[in-house]
Structure 1
């Protein structure tokens, strides 16, 4: 199983700039404006989301294993 934890680690004094830390099998620091989180999810966002989930699923699995997993479906709870 691939794991990633996303944590809000900093908010600027004005509250408009956010910093997230991603840890686990994927590591990153991501900076965003509050507007990035309040705008509607676009079709491009949806496509990118599905591609990233599929890549995360593939990280620790063979082609057959990832195909079976994705065909049976994965659930994301936030």
Structure 2
């Protein structure tokens, strides 16, 4: 049974709950929602489409960076 941190006054129980929560957070991996992932991909596509206007090249370093970010956060 988990304690209620708002009602508990035992420092040992609160410390144990804090350690448990830190472990849960540390075990998690950074993730994106589907909507966030789609927005980044759309932004990368727009950067790619307008790269020549932006910097005179046919590929965009911004688009490349955004796509690498998506890969890292899979």
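Values quoted throughout were computed directly from the atomic coordinates according to the rules given, and no laboratory measurement underlies them. Because the structure is a prediction, the values reported are computed rather than measured. Cβ atoms are built from the backbone, for glycine too; each structure is taken alone.
Of note:
- Entry that produces -21000 once helix-only ellipticity at 222 nm (-39500 (n - 2.57) for each DSSP H run of 4 or more, over all residues; to 500) is calculated, selected from 1, 2: 2
- Top of 1, 2 by relative contact order in percent (Cα under 8 Å, 6 or more apart), largest first: 2
- Ranking 1, 2 by mean projected area of the Cα convex hull in nm², the structure that comes out highest: 2
- Structure from which 0.9 was derived, distance in nm of label points 7 Å out along Cα→Cβ at positions 46 and 62, options 1, 2: 2
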